[in-house]
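What follows is calculated from the coordinates using simple rules that are stated; it is not laboratory data. Everything quoted here is computed from the prediction, not taken from an experiment. Cβ atoms are built from the backbone, for glycine too; each structure is taken alone.
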Structure I
Amino acid sequence: MQQLVSVVIVNFNAGPGLVDCVASIVAACYPAQIVVVDNDSQDDSIERLTAAFGTLEALHIVRNDANLGFSRACNIGARRSSAPYLLFLNPDCLIYPDTISSLVQALEKHPDAGVAGGMLLNPDGSEQAGGRRAVPTPWRVLVRISGLFHLKHRYPGIFSDYLLHQEPLADHEMEVEATSGACMMMPRKAMEAAGCFDEEYFLHVEDLDCCTRMREKGFKVLFVPGAKVMHRKGVCGRDRPVFVEWHKHRGLVRFYGKYFRRQYPGLLMALVFGGVWAHFLVVAALRLLRGKSPGDGEA
């Protein structure tokens, strides 16, 4: 019997977290194909995985000879998988028993949807930022950084925030502008039509790009609150905080250049790009001084 869902996990030095992630998929008892694409990990994460699940018929491991980046590895995983639905899941995620079925049901209920994202949870059970959000346009980022988003209830059209996790939570799937690549399901046909993922993104922002291209192609992006995922942020980048921040900010520059260059005057875009890199310098310095793990905050 052909599996309905292929779960694609991109791994890079995730340690025991990778085994925990796969274990949560197996425990869900959903007949899914599991494709782990390893970006030349230097730890024992793959050895741990094969020791725990090496005899699992549904598990397929793809070993890259170098760290090819998240987007490229996702595309490799998609090509090596076979199911009509693709769930891209980070190795620092633990899914709930009904997570996969909830995402599939949402996409089948909305055939015009190209992406369905789950509700990301912190280890304490609170909702994490990123699962439901608007596109962080240059203006929205300015509003967020400056603190003007506190005025969003008085002037919602002007000072709206791009992070929506503190907004009232619906009890059903809802349309959003973007969701998180930590847990993102797509119909294979929609992914192929939109051309996700852009391999010029090495790490971070590729999910925003994918959601934006889906919407440009006429597909909806859904947030599914019933599809819960515990997300332990930053497992794969904990030892390389500046490296992660560099690629996150580089991704933002690419994203703004692709989608907003024609909407903003050249001088303003130059200020936006300068602001992104200035923010990188500040955040990178703080990471080094505090030894803070990347992923502890949203850009």
Structure II
Amino acid sequence: MSFREAVESGKFVVTCEVAPPKGVSMEHVKDEAELLRGRVDGINVTDLQAACMRVSSLATCALLKEMGLEPILQMVCRDRNRLALQSELLSAYVLGIRNVLCLTGDHVVLGDHVEARPVFDLDSVSLLQAAQGLVEGQDLAGGELEGAPADLFLGAIVTPGADPVEPQVYKLHNKVRAGARFIQTQAVYDVETFAGFMERVSDVEVPIFPGIVLLKSAGMARYMNANVAGVNVPDGLIKEMAEAGQKDKAAKGEGKKADFKAKTSIDIAGRLIRGLKPRCQGVHIMPLGWGHHVPAVLEAAGL
């Protein structure tokens, strides 16, 4: 079953994220993706995440497609103008890739090439409009296509924990009008906050999949609270991760091997998914290098 078929069937959908390498060794990506075979409905491939140079999302998606998996191409507007973006959408289709997540993208000042010139010719909404135009057989300049990518399945993102949230609600409606057929969200750590957001957008007729970012430490949680807009890790979860870190440190001091932080992170993610499940049609897991823990997260979530 394709990702689109899974979404449109109404089943509870699970997607997960993998990051291309900074170099040409693809073994880790292939190993991580293989762990997800039969466990998730789609695999997002990040597009120069955090403005750091890596192998392209397009090439990695093509590799996953060759492996018989269902990739979701992430496409940001930071690095390409409208010519290149439209060309890459057509190229992805030619390579058999049907799912595209359209994002504006992080600014280059956050990345590893701060001297790079950002493009941002389009933003996420206008990229969706461009993609929808291609689906309908026409490019942004009004030119007719020789064969249209009619079954591209377009998605976008939203930040349900933003404060104020009204701009996110407004942009979400614009994205759906522009052609988004599924929505993935920024990290969610509070079920009730997400439930409140879903009430505010109850008129949105496309599925919204809350994002689950695996916590690696209390320090990571505090960093996100301080630096990632729209993300709030509750104090109780930070305390759990801090206590797990102390247990790991004590075990290491005794010469023992332990990984209480990973176990606690898996438990937190499982609890979140169980709490979110009645309020949505699926979840999007962002393991941030902990892809090998995703099967345990799904087990903890009862999926």
Structure III
Amino acid sequence: MLLTLFRCLAHIPLSWMQSLGWVLGRLVWWSSPRYRAQFTANADLLNLSREVRHRALVNAGTMLAELPWMWLRSPKHTTAERVTWDGVELFEEALAKGRGVIILSPHLGCWEIGAQMVAERFGPTHGKMLAMYRPPRKAWIAPLVEEARKREHLDTVPASSQGVRAIVRHLRKGGFTAVLPDQVPPMGQGIWAKFLGQPAYTMTLAVKLVEQTGATPLMCWCERRPKGQYVGHLSELKELTALPEEDKTLENMVQAMNDGVERLVKSAPEQYLWGYSRFKTPRAAHTPDQKSTREVSP
């Protein structure tokens, strides 16, 4: 039923769905006290103005309304007709080094289109993007998400040690992958680092991949523009590249990644998903003053 509904909605013009998203964002805000509280608590960390908060909540609704087109649109409708690029030469230069590229795409703008736009742009000439995929816990949405992940230039591997090894091999061959750097990892697969001044349980996988493969990390976010248009922004993770070699401990590198995400969020706070539970503690994970002893190594 849900899959059929999304397939029908995917045929509606994207600009119309985005307009519906503005309404949807307001409805979610007023119907969910829990969402309002979490959104407000997170937005308070940057002391956002009322105007910015309003734009952020309608952007969150737009993100939901975009999903049918992003996930189940016809193959003839590519991201190329919707996306212009800023900093694409950085990706091309990184690929030319032959050591792989790791795209770090936080919950900012339309991140659902981020991996797709990179894969469609570079897949035909540089091979498929390989990304880790964890099936949703709720069985009713699993068929929809699985269908959405079927893309011509995008392959997935399981979120497991086997999947990590596949990503490592892919990067060492000069391939590329995408990671959500502000995704709260499962217990034991992260460490505590500051984000917006607060302790946030943060994945270690991305920086370990950088260390083990020599791949170039690039920040990426897709800015939502009017009339169903987007701008794909690519930039260096300068917080990490600026670290002296002697200071490149796991803790410092993870903090540098968080600092890079924070920099992007501050540049466009109206497009960040403030309702995301970034500061939650994974079940049975360590408290902020303890180190994780169960990190997953590539």
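Ranked by relative contact order in percent (Cα under 8 Å, 6 or more apart), structures I, II, III are topped by III, which has the highest value. Computing distance in nm of label points 7 Å out along Cα→Cβ at positions 66 and 114 across structures I, II, III gives 3.0 for structure I.
Using the calculated result 15.8, 44 for Rg and Dmax of the Cα atoms in Å, for residues 162-281 alone, pick out the matching structure from I, II, III. It traces back to I. A value of 12.1, 38 for Rg and Dmax of the Cα atoms in Å, for residues 90-137 alone, calculated from one of I, II, III, originates in structure III.
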